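A.B. asks: Given below, in the form of structure tokens, are the structures.
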Structure P
Amino acid sequence: MQPMTELDAETLRDYYRTFARVEATDTSPIYTAWAEGVAADDEIIARLLALPRPKRQANLLFAAARHLGAGERSYADLRSWLLEHWTQTRDLMLARSTQTNEAGRCATLLPALSRIDGPLALIEVGASAGLCLYPDRYSYRYTITEAAGPATSACTAEPDPARTVRLDPSSGPSPVLIDCELSNASAPRGLPDVAWRAGIDLNPIDITDAREREWLRSLVWPEHDVRRERLIAAAALVAEDPPRLVRGDLLETIEAVLAEVPASTQPIVFHSAVLAYIGAEARAEFETLMRSREDVVWISNEGAQVLPDIGAQVEAGASGGHAADGRFVLAVDGEAIALTGPHGQSYEGLADREHA
């Protein structure tokens with residue numbers, strides 16, 4: 001193992017400070033305090049640095065600790081628990097990954113999907129358990145607002161019926177109802193016609209396995225009760241008709257899965273909060289591949305820094321009032337069209353890029 005340097009430690013401390021300030025603030029007081037605590041804790045930082053780089057993530061550390069029984073108390077309590085149970089925590093972090101499967105993101109994908117003529121063939125990269133492969137099986141309630149603003153935990157306020165649009169599957173209201181604030185955009189006209197669906201993941205999660213569902217629940221942040229309830233409902237729905245999930249690296253697997261797409265369907269490749277977990281070179285290679293496939297519609301929903309060419313479009317429009325503020329950038333075929341809440345809680349269309 002390479003010796004740890006002060007530069008390594010400071011980089012990790014800065015990551016945890018940024019996580020607290022940008023991702024957790026205003027949405028999880030517990031994770032904000034925990035991340036700030038880790039950033040200032042030399043001993044925990046040293047233990048994290050002994051792990052492979054992808055395993056040092058705040059979401060993974062905090063989910064593993066809660067999964068193993070650390071509770072949801074102060075950072076001092078977490079620290080004491082981690083020092084006592086570090087071996088078990090480390091082993092779980094090495095065995096698991098942050099495969100948060102947030103069905104709520106379908107609300108921010110739907111405005112793009114609803115504009116594409118079907119029938120559609122959906123391929124999700126980084127599918128986890130595949131809950132986002134079922135945008136046609138969920139109900140949605142869009143609350144029209146003046147501006148979505150920075151990401152918050154969820155749309156938990158009681159919606160104003162005069163300013164809401166509800167969409168249900170043709171079979172009737174779904175047990176999964178997803179709320180989303182919508183600004184500077186028109187509400188989707190309907191749900192997509194999905195004829196075929198498949199997902200790709202390095203470690204697909206079997207949603208019919210109770211232990212796997214429990215890990216997914218641990219990945220939901222402590223205060224996010226609405227998300228937790230939605231996960232339980234979506235998991236039950238999808239378990240009745242599990243998706244085809246292909247184990248493999250996205251670059252090595254995507255072409256083979258695309259070759260399976262039925263004739264007379266429109267292939268859609270999409271992903272949310274996935275590409276940040278692979279290297280910059282692989283991200284660039286994947287982007288090049290997607291741009292080269294004129295037969296495929298590519299929908300990306302990632303952090304503003306993950307795909308620099310797309311993120312730059314938001315920066316270019318920032319003077320007009322748009323800033324990511326911790327939100328994702330939704331893009332279709334490389335064109336940024338909206339800023340979205342990381343858990344699907346908001347959708348703000350970008351001026352001059354929303355097409356009715």
Structure Q
Amino acid sequence: MPIYLDNNATTPLEPEVRDVMLHYFDVEYGNAGSRTHEFGSRANKAVQLAREQIAALAGADPTEVIFTSGATEANNLAILGLADHGRRTGRQHLVTSAIEHKAVLEPMKALAGQGFELTIVGVGQSGRVSADDILAAVRDDTLLVSVMHANNETGVVQPIGEIANGLEGRQTYFHMDAVQGFGKELEGPRHGRIDMLSVSAHKLFGPKGIGALIARRRGYERPPLTPLLHGGGQERGLRPGTLPVPLIAGFGAAAAIAIRDHDSRRLACIAERKRVLEVLGTLEPNLIGDQAHTLGHVLALGFDGVDSEALMLSLKDHVAISNGSACTSASREASHVLTAMGLDRDLIDSVVRFSWSHLQVSTPWAELAKEIRGLSILV
């Protein structure tokens with residue numbers, strides 16, 4: 001099998017997380033909504049523990065954690081769920097950035113098609129949106145600002161703290177798609193002025209199929225969300241359906257481990273990044289995005305004259321890498337993130353993304369460099 005270097009797309013399960021999940025699949029498999037017997041009681045306790053573990057990672061209260069099927073659903077609930085409140089209050093202006101995941105951009109555009117006004121703030125070649133530009137776009141009738149924590153294609157961390165500080169005293173809600181940085185960069189998601197965070201377990205060495213929207217109170221008031229689904233009272237009426245206890249327990253365990261092992265994971269990823277840059281740097285790659293504000297486990301780069309598709313094909317027996325978001329990998333269209341950064345098409349077509357983890361086996365970077373150098377000569 002090739003070495004897995006696509007952790008921004010999804011991560012493997014931590015062995016401890018797998019053990020927790022198997023317990024709730026095989027032993028304590030009750031429905032958390034069953035209140036008449038011990039199986040249900042234990043399932044409910046597992047769910048509550050997971051809320052506490054996830055809330056601790058986010059710097060939130062456990063009652064503010066709303067479980068969803070993943071971050072895409074959480075993003076939709078945060079954005080579309082505010083629409084009725086926006087119409088009632090006459091605040092129908094939205095602000096986001098051009099490099100957001102499609103799970104944010106498309107719900108925003110859906111509301112724009114329903115009469116809302118949408119401002120999409122551009123970025124430069126740094127791949128880092130300007131906090132001043134975001135704040136300058138905010139008006140008295142702005143309902144929502146949504147800016148991601150870290151970009152999934154470049155790994156560039158956005159100026160969340162500056163934006164949050166600038167929104168102090170305003171009615172505008174602030175949402176953050178925290179998927180890529182959650183548990184990897186601790187402080188950003190914990191800023192108290194962030195009203196809503198979307199998170200997902202499978203980017204945190206937990207299971208696929210479970211995520212959460214963390215909806216913080218302002219004083220005693222929750223964000224005035226309207227549910228997108230109907231059919232039960234689970235998750236405070238905002239997300240009906242039987243809770244997947246094994247997945248939730250796994251998510252909670254992954255969050256707790258992320259806190260416990262944060263320093264060792266970070267150092268391991270930074271050390272790997274240093275090795276990558278030392279070896280691949282001899283090929284004079286074009287590094288994508290502001291390298292001073294990039295997650296330690298991500299490197300997006302391009303090699304002059306080497307098409308990313310050809311490179312991935314050449315390296316497929318050695319490593320698993322990507323050239324963009326997994327959610328749009330079936331498309332050969334130019335990345336909307338790299339296009340928004342103002343990169344020329346030849347450079348965009350050359351960009352690949354390496355994203356490793358603390359679980360990484362030793363990667364033969366020198367051998368990969370030889371493969372890339374040979375491909376460059378052929379091209």
Structure R
Amino acid sequence: MAAADHTQTLKDLEQTLTSIEAVVDVDKLRQEIDELSEQAAAPDLWSDQERAQKVTQRLSYLQGELRKVQGLRQRLEDLQVLFELAEAENDAETLAEAERELAALTRDVNEMEVRTLLNGEYDAREALVTIRAEAGGVDAADFAQMLLRMYTRWAERHGYPVEIYDTSYAEEAGIKSVTFAVKAPYAYGTLSVEQGTHRLVRISPFDNQGRRQTSFAGVEVIPVVEQTDDIEIPEDEIRIDVYRSSGPGGQGVNTTDSAVRITHLPTGIVVSCQNERSQLQNKATAMAVLKAKLLERKRQEEQAKIDALKGDGGGSWGNQMRSYVLHPYQMVKDLRTEHETGNTAAVLDGEIDDFIEAGIRWRRKQQQQQQATRA
């Protein structure tokens with residue numbers, strides 16, 4: 001890389017990082033860390049375990065964010081010195097090392113920049129994800145299970161805890177539906193761009209004639225409800241059924257009726273939970289999922305009213321959002337952003353950060369265009 005090239009790249013990184021620091025508001029971040037540190041040091045903190053967990057988790061997250069920003073700034077300063085040293089001594093080995101670090105730093109700064117684009121009302125929350133098999137029979141059920149693995153592998157790569165609340169298994173193979181939580185800050189804002197219909201094209205392993213099959217699975221992503229959310233559910237508006245948890249092929253996995261299904265009668269929304277041993281725990285988790293779905297429904301209704309008043313057609317970008325082609329060629333392509341890759345195995349193994357980043361940037365651009373049109 002020529003000196004002029006890396007000089008301009010370093011200037012661009014400097015501008016981007018300064019913008020990130022302004023959005024993150026490092027001074028405010030430090031202030032909140034100091035306040036939470038005082039709360040965490042209080043001798044009676046653990047008298048309220050739920051509050052204590054929130055305080056310590058929030059403190060750990062903010063400290064991590066501050067370390068990231070400070071680390072990026074330090075790496076940029078060190079890299080500038082490294083390039084100066086390489087050029088002053090005309091050292092090819094040091095220059096190669098500097099160029100490798102420049103590529104790595106550019107990637108990490110871009111990743112941090114994407115985080116700053118997550119400024120929606122619920123973006124900072126944890127996520128509730130539901131995957132459903134749609135058209136395509138047993139292939140669709142198998143595809144739904146492939147997507148479940150893709151997202152759980154993605155979460156593992158980032159160290160994000162995943163808790164599966166309910167799984168409805170298909171008879172022959174795969175799953176009819178699954179609901180799980182990704183318990184990490186900004187999981188909702190990050191994964192919300194994954195919402196929509198995913199399409200798989202491949203030679204069906206379930207077709208004895210080896211024909212090509214197209215199948216579909218739907219992904220729904222909603223934010224987890226917090227205590228500050230005003231969601232009241234009168235008891236006479238719900239029906240609660242208990243049943244025995246089941247595994248693949250309908251096999252019973254629990255000898256007691258601990259699984260819980262809650263039906264919200266006014267809307268017809270049905271949620272289930274069977275991951276806990278206790279019926280009481282399953283009921284509490286199912287109620288939390290129901291509240292999250294009602295909160296999202298309320299948000300969508302309010303947005304629809306705003307769009308109608310502003311003359312927005314409300315066309316959803318979510319439907320038919322990504323294609324996974326395994327035959328006759330290998331390609332995964334996002335139909336909104338045009339981002340694509342031929343490494344289908346890596347994507348299905350959870351390497352979807354490039355697709356998520358492209359989706360977040362695309363969504364931000366769409367929002368800016370809409371705002372400009374309405375202005």
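A.B. asks: Suppose you compute relative contact order in percent (Cα under 8 Å, 6 or more apart) for every structure in P, Q, R: which one lands on 15?
C.D. replies: Computing relative contact order in percent (Cα under 8 Å, 6 or more apart) on every structure in P, Q, R gives 15 only for R.
A.B. asks: OK, next. Comparing FRET efficiency 1/(1 + (r/R0)^6) of positions 25 and 209 (r between Cβ atoms, R0 = 41 Å, to 0.05) across P, Q, R, which structure shows the greatest value?
C.D. replies: Going through P, Q, R one by one, FRET efficiency 1/(1 + (r/R0)^6) of positions 25 and 209 (r between Cβ atoms, R0 = 41 Å, to 0.05) is largest in Q.
A.B. asks: Taking percent of Cα pairs over 37 Å apart for each of P, Q, R, which is largest?
C.D. replies: With respect to percent of Cα pairs over 37 Å apart, the highest-scoring structure among P, Q, R is R.
Coordinate-derived values only; no laboratory data. Source: prediction; values computed, not measured. Cβ atoms are built from the backbone, for glycine too; each structure is taken alone.
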